[in-house]
Each structure stands twice: as C-alpha cells, then as structure tokens.
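Please go over the structures that come below.
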Structure P
Amino acid sequence: MTVQVQKLKMLINGEWLESSTGATTSIVDPSNNEPVADVPRGSKQEARAAVEAAHEALASPEWRDMDSAKRGRILTKLSTLVRENMDEMARLETLSQGKTLRESKGDVAWAARAFEYFAGLADKIEGETIPVPPKRLDYTLKEPLGVTVHIVPWNYPIAIAARSWAPALAAGNTVVVKPSETTPLTALKLGELSVKAGVPKGVVNVVTGSGAEVGSALVSDRKVDGIIFTGSSETGRQVMEAAAKNVTHVLLELGGKNPHIVFPDADLGRAVRYVKDGIFTNAGQMCWAGSRAFIHESVYDGFVKDLVAKTKTMRLGPGMEESSEMGPVVSRSRQETILGYVKDGIQEGAKLMCGGNQPAEPRLRSGNFVEPTIFEEVTGEMKIGCEEIFGPVLSITKFRTTDEVVSMANETEYGLYAGVWTKDLKTAHDMASRLQAGVVTINEFLITFPSTPFGGYKESGIGHENGIETLRHYTRTKNVSVNLN
C-alpha cells in the first residue's frame, strides 16, 4: 500500500509553525520502515516559545476567568471531535507506532472517554470549609497548578496524551505537550481538534522534537509549574533531577515487571487467553504488560501447553491489515534490544518454548517484527526475569504456595500492575492486599478506565493518572483564614 508522506507543523500559541532551524524528522511505518510523514524537529527556541505562550495564556482573562462549566463544555466538544475523527486518528496511530488498527481504535475511543470524563469534573473541583476557633471563617480554594508539561511516550501516544491533557485543562491549567519524536502524529491531530473545540490561543501547545533538546528544555524551564512524564525509570530520574532544580511538581508513571498469578481453581481457559493478550498486545511494548506468569504446579503443564499452542498460531503482520493479531515493534533498535534479551535468557538457562526470532516470512523482513516469545524455568535473578524488556517476551515460573508466589511476585524493583486468577474471594482479597503493585486486577488484565487511579509502587512512579485522584496533581490548595471580629 502506497502512503502519501504528510508534511506537518507544530502548534505554538495558536499558530502552526515549522522549526526555526528548518530541520525535520521523518516518521516511518514500523511494518516496513517506509516514511509516512515529516514533522518539524523543534529546538530549545520552540520549547521556550511554547512555555511562554502557555504562561501568558494562564494569566489571560479569556482562560483564567473562564467559567469552569464552559471549560467542561470545551472538553465535551473535544471528546466529540475525537470520536468523529476516530478512523483517521487510529490510522495515524497505527502507521507511526505499528500496533494493529483494532488496538488503535480502542486507544482513540479510550482517549475520547477521558475527555468526556474530565469534562464532567471541570465544575466539581471544590474547596472546603474548616472548623477553627470562634469568630473566624477558614476555607480552602483549589486553583490551577499552572503551566504543565506533558512528555508522552511512543507506546500509547493518543491514550497517554489524553489522560493528562484532559485533567490539566479541566483544572484550568495550560498545556505544553512533547510527543515522542517517533510517534507525534496523533498528538498533532489532537492539538488541531483542541483548537476546533474552542481552546483559547496558547492554552494548548504541541512541540515536536527530541527529548535531548526539546524535552530537556521543557523540564528545565523555570516557568513550568508541573511535569507529567511517562517512560522509563532511567529517564524518569533525569526528569526528577531537572525538576528538583526549580522545585517543580512531578507526576511520573514509569516501568513495570508485572505478574500474573494463576491459582488452580481459576477459569484456566480465560486465564490462558488473558495471559497471552497481556503480553502480546501492542507487541508487549507496555509498562503494564504481564511479562511474568506464575502458574500453580498442579495446573502448570496443561496451562503452559495450551498457552504455547495458542501463541504459535498468532498471525504477525502490518497493523493496517485486519488479519494481523500482533504488529511490529516500534523500531529496529527496539527489535535488536528484544532479541538481545532472548539470547540472554537462553544463555542464563531459561527454556525457550516458542518464538525468539524475527519471523521467517519474507514480506515481514523489512519491518521490525519479533515473534511472540515464551520462556519457562525463569528465575528472578535472570535478566528476562527481572528487567523490563518492553517487548513480546513472557517468562513463566511454577509455584507451590501462596507465600512463595507473593515473595516471587514482589521480588522486583517495580510495582505497577498485577493480575490474580482465582474463584476464591478470600484468596483474591488476600493477594490484592499483599502484592506490591499500584493496580491489582482479579480475573482480568489490561483493564483501566479514565475514572480509576493508575499509578505504581517503588520505581514504577510517583502519583496517579486517571480518576478524581489525579486532580490533586493539577491543582494547588490555598488556605484562606478570615478574622470576623
């Protein structure tokens, strides 16, 4: 299929601009590494201009004094526009990121729901009155945090942009978004739709460019009041260091090495399906991927046999093809890294059950494909058992007792997500309380809603995305004390 290369610009202060240097970045389709778009390669100059525009818009009466209910109506309109443009946005997501079109449509639908959810909260951000000694009135105000910078990763470009973009605007903040330099297309489209929805000039800005230049300039700017970052733990530390110099608020959602725990009384057919989907959706490029599976010894052999059989039948192909069940990984470098982990697993003594290579099909050789891969006999000391691979590689381990599996599941520097498979309520709630993870799902996986908090323990991050909980990160609390004497 021939794809016309789009020439795009970035959004700063209500205007669509090229880079001041004239430089551009070619966006490629990971299924064949052919170009699909050219976008400006922004510089520190564009980063500063976007922050300045957001800073001025924050003080503008048009935005500062806007009725919160009107902000909600703008977000409702934006949600509607996202739904109306779903096919185009899903296509852009798949062309630049590689995931299947089915997955991209789900991500766009989730983004629309996020704007809809926070639209409903825009006029419900309330302070409180506080009992104090007589002849005084004491109350709190919830005010916008200010200029917020949103560093969006390449694995879920539209969904992760929306989940912070929406609450930031609902609370009255202004927004500077820096999408990944490899997957900026849906963020730019979302900027276009924000303008159409009625967001005033300078309230939303989208700056394209590298993390080393644009990202660093944004997180170091003294006029930035909050940084929202999703990405690796290593880069998260760098963001925190930059933020610390200006005492800037941070919200971080970082890595994960997430366990499935399958007890013998589980619905095993359902568990097999979700364990498979939990690692091979988006080619495993997910912070919440179920990359470790702990299976009770009494059902282990049958479970693994069924899982491997179903995995071997998965159809790999370009995301734009309806028959594809798993698309490519995002880049050649990611492909090389993932295959390097496969070699490490074999060398360290894990047993390769399936996958572990580039697919042999000739038409897929020009793309960044990796076969869905399963290892068993994996320990927590092995690289594949403890490091975040961020690819379609599942590690399986047998367990006997609940105490044993809790210890193994928690034996990681991460603590983002976990899945428990059992029909026993006592076991389910016991596991939920003992697992060191910010989200625990029972008898399902890869599930989150705009209304449910999403955050991690340990090195998986600071704070929460989604839900009413996240509004704490987008507002300041001001106390007012009035002496009535």
Structure Q
Amino acid sequence: MSKHTKTLLLALIALVVLVGLFFAVKMFLPQQEEETSSQTSTSTIKLISMSSEEVSMVEVSRPEGGFTLRMTDGEAAIDGLEGLPLDSEKTSSVLSQATSMSAKEMVEESPQNLGLYGLDQPNYTMTVTKTDGSSFTLEFGLESSASYGTYVKLEGEDPVYLVYTSDLTSFAYTAESFVSRQILPELSENVELKRISYGGTDYSQPLVIEKYSFDEDDDATYSYFSYAVTSPSIKPVDAELIYNYEEDILGTSADSVLAGNYTPEQLQEYGLDQPDVQIDLTFSEEYEEDTSFTLRLSFQEDTVYALRDDVPIVYTLAKEDWMTLQYEDVVHSLFVLPSIYEVSQLTVETDGKTYAFDISGEESENIQYNGSAIDKTAFSKFYQLIIGASHDGNYVPDAQPEGDPLLTITFDYRNDSNSDVLKFYDAGTRKLYVEMNGTIEFTMMSSFVEKVQEACEQIINGETPDPDWKV
C-alpha cells in the first residue's frame, strides 16, 4: 500500500470517529438538560398548599398594625371595617398568598442562632385558621437583598426557609388598606346616566341635566337632542359631553380614605355637614330599576373631601371638571336647532329689510319668497347658516343691550303654535348679545350679522350662500 493511500485511509477513519462522537454527544446533551430541568423544577419547597374554601380566618400581626380577614359563606370581611365596601382584589390577593406559598430553598434545618435571620423576634406573623378549627402560624424575619427573599419559619418547627418577598406583598396591608377607593360601585355596561343634579352652597339654584325628549314635549325648537338642562331652564346638552362626564364619574377613585364610620364632628371638620356641592346621580338600565347615588363634596384649598351618602366613609379626591359643572359649561353652543321639516316660515329682519320664506311640502321641498320659488338645495345652505348661530361661552345673564337689534330671526312651526325669536344686539368689540325669546344669556361673534345680510341677498337672487359664517 502506498504512503499516499495510507494517509487517505487514516483520515477517513478519523472522520468516521469524529462523526460518531458528534452524534453520541448530541444524543447525550438533551438528556442532561432534561435532568437539569427536572432538578430545577423540584428545587422549590411547598410550605402551604390549600384551597381558599378551607380558610376561616387569616390574621396578620405587625407592630405597626395588621389585619384580620374572616371568610363567611365565601364572603370576605375585615375586622373593624364592618359595613364598609372592601377592595375585592386585595382580599383575593391575601387569600391567594395565604393558601399557596413556596420556599425557594431551606436555609438551615436546625439553626443555632435565629437572630441571624431576624426570627428570634419576627417582624410579623401570619396565622391561618381553617374551617375545621386547626391553624398554623408563619413567622417572617429579615429580608435578604441578595436573593430578593425573606426568611420564614413555621411556628414550633426548626427549619428556616427563604421565600420570595414578592410572594408576601399582601401581608404588608393594614386594615384601612382594604377599604375600596372606588367612589361608585361597578355598574352594568348597559347603564346610562338618566339624571344628574347639582346643589349645595355653591349653587343659588339647582343645575339639573337629564334624558329628555323634545319631540315628546312637542317642542320643535331642538331636534336631534337626547339630553337637556331642565333647571334653571330647558336647554339642549351635547350627549357626547354627558357621556364623557359619565365615564369620568364612574371611573373616579379616592386618593385616600380618611375616616370610616365617621362622627358628626368629623363631618363638620371636613365641611361635609354643609357641602359646597351635592351631586345626585341616577342611572337607568332597560328592564331594571333605576340606581341612585348622592355625593357630597367639600373644597378646602387643594383638597376635595367627599362622601357618598350610603357609604360611611370620608374620602379625599383629586379635583375634576365634573365636580363643579355650571349651566354655561353644559348648554349646547347652538341657540336653536329645529328641523327644517318642522318650520313653516323663516323670517329674517336686518338693515331695514324683511326676508320672509314660506316652507311647505312633505319634504319641505317648496320654498317661496314673495311668491317666487327658491331652489331647495340653495335654501338648505342658507338654512344651515341661520341655525349655525352659536355662542362663544361668554355667559352674560345680566346684560342690558342698548338700541334696536341688528338682526332678528323668527322661526314659525307647522305643528307648534309657539315661535322662536332670536335677536342680535351690538355688544361692542366685535361681539353680539343674543336674546332668545326675550332672554339674554350669551354673546357671539358679530361677523354673523354681516354674513346673514349677504346670504339673504344671495338666496333671493338665485345664488347659493356659504353656510360657514366664521371664515
């Protein structure tokens, strides 16, 4: 055999050996991983394993104050908080951590010095009493910052264990921690705000907002609205605004709980005997009885003290817009919003001229001015301009305008014997006072008058006006 052939044969043998070793190692490695994984999964030590149905009482004793949780027919109660709403998430957390606890390791089986672990004088203890009358107590000592654990032992037994501190968070609660901070209870997703009224020392007269049907009231002034201010006067409210406030109210949580089962002296101290604001809320749901709540609010510097009448708790809240609503905050910006199908005549008086438009037909398709037909499409733009008059939020209920109105708009209705009359007076500085049916409440931009004057001439001359008067 030549030297070259021998070299090739040796190389081939070496290759076969290496391939064999590779597959042998490959087959061996998963087995090692499985063994390692199995060892890891069994390294924890179960200290407590029971169901919550077996628990009668959980008592946590701390020098700074602990708590006693009692279970009766599946319902949790905290000693000293009888009759108060509890945070169900926190009571559930206590039950979960008190019925299932694992140690990451046994630190010492027969310790000679418990002081090394802070267990000669434990920081706190937890005693679980079962429904069968038996009980056990865990003692908790120092924390180990290196292993994120706390040293624990069963009372009456020697071994010391290390338990993850994160598994013990609910034992740090005080009794007051369990009081629910949710101001209103959870309601069905199908409920809607039916009525909300504001009173108290900050209101000279009640502000009431409620579900309202202008159609049922044979009021043609406002179409398309489902909410209205009904006190101090009847005015439409944007439903989207109400929905936003409803969401804010239902989602409000207290910053803190000051007093449970308060005394009359405490009510006076917090200003809740004569609240700045009292809010009465009614929620409705189809086929269910209405649900009502009353909130009392007192504003002292930057703190809001709150009380719900059916819950004996004084809370502190962060101040929010819904707490201090005023009439001018909620009234819709449009002065009128009648459907064109409800109007029989629209009259505009301005600059010494009168423009009277007669509207008839099932689809309001017949519009006439001085006996001449007006194009419906063009008139719809004109009508959109007229009903687009909107206030600027400047509430001026005591305004006394001088002189004659610069513009008067009158709506006469088909099935309503009443008319709506808007009068616009000069308020100076490019502003108008707007009087509706004899009452002035708001101002608006003066550019509206000039735009309406221009549109009146356009519509009677066969042109199509621009409905946007704010440009």
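Values in this text are rule-based calculations from the coordinates and carry no lab data. Just so we're clear, the structure is a prediction, and the values are computed from it rather than from any experiment. Cβ atoms are built from the backbone, for glycine too; each structure is taken alone.
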Handout entry: For 24.0 (mean count of other Cβ atoms within 10 Å over residues 88-95, calculated) the corresponding structure among P, Q
Key = P
Completion exercise
Working back from 7.0 (distance in nm of label points 7 Å out along Cα→Cβ at positions 176 and 376, computed), options P, Q, answer is structure Q
Completion exercise
Candidates P, Q; semi-axes √(5λ) of the Cα gyration tensor in Å, for residues 144-311 alone computed = 39, 18, 14; producing structure is P
Completion exercise
Working back from 8.5 (distance in nm of label points 7 Å out along Cα→Cβ at positions 128 and 456, computed), options P, Q, answer is structure Q
Completion exercise
mean projected area of the Cα convex hull in nm², for residues 264-423 alone gets 9.2 when computed on, of labels P, Q, structure P
Handout entry: Computed -6500 for helix-only ellipticity at 222 nm (-39500 (n - 2.57) for each DSSP H run of 4 or more, over all residues; to 500) - originating structure among P, Q
Key = Q
Fill in the blank from the handout: Calculated from one of P, Q, relative contact order in percent (Cα under 8 Å, 6 or more apart) reads 9, and the structure in question is Q
Problem - Value 0.10, calculated as FRET efficiency 1/(1 + (r/R0)^6) of positions 152 and 208 (r between Cβ atoms, R0 = 41 Å, to 0.05), assigned to which of P, Q - result: Q
Problem - Of the structures P, Q, the one that 152 was derived from, the read-out being volume of the Cα convex hull per residue in Å³ - result: P
